[in-house]
Structure 1
Amino acid sequence: MKNITKRDVKIFILGMLTMIMIEFITDWSSHVQAAKRGFNDGFNERKD
């Protein structure tokens, strides 16, 4: 059985970050709407 090296971990993390960035870029409008909605919900929340 092959041992997992630091190089393997770095490549895996780089691949995951790349996939996240691709998903974020391709669905930009949905992310912007969600960020605005979250900001507005947090900003307008009543503080009793």
Structure 2
Amino acid sequence: MEISRFLVSFGVNGLKALIFALLAYGGIILGKKYRDSRDAKKAAESQEGK
């Protein structure tokens, strides 16, 4: 009885950790894409000014 409750709790906590890890990874990827596009736009604007 105690072992099954432990395994269920372990599984639920593992699933939560996986979801948070995926959210963090997605945020890193999206943030990098946003920064790259912003930097490309800024570089294009500085080339137009020359």
**Q.** Test item: helix-only ellipticity at 222 nm (-39500 (n - 2.57) for each DSSP H run of 4 or more, over all residues; to 500) calculated as -35000, pick one of 1, 2
**A.** 2
Q: Work out the source of 58, 30, 14 here, i.e. which of 1, 2 gives that when Cα extents along the principal axes in Å is computed.
A: 1
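Bear in mind these aren't lab numbers, they're just calculated from the coordinates by the rules spelled out. Please read all numbers here as calculations on a predicted model, not as lab measurements.
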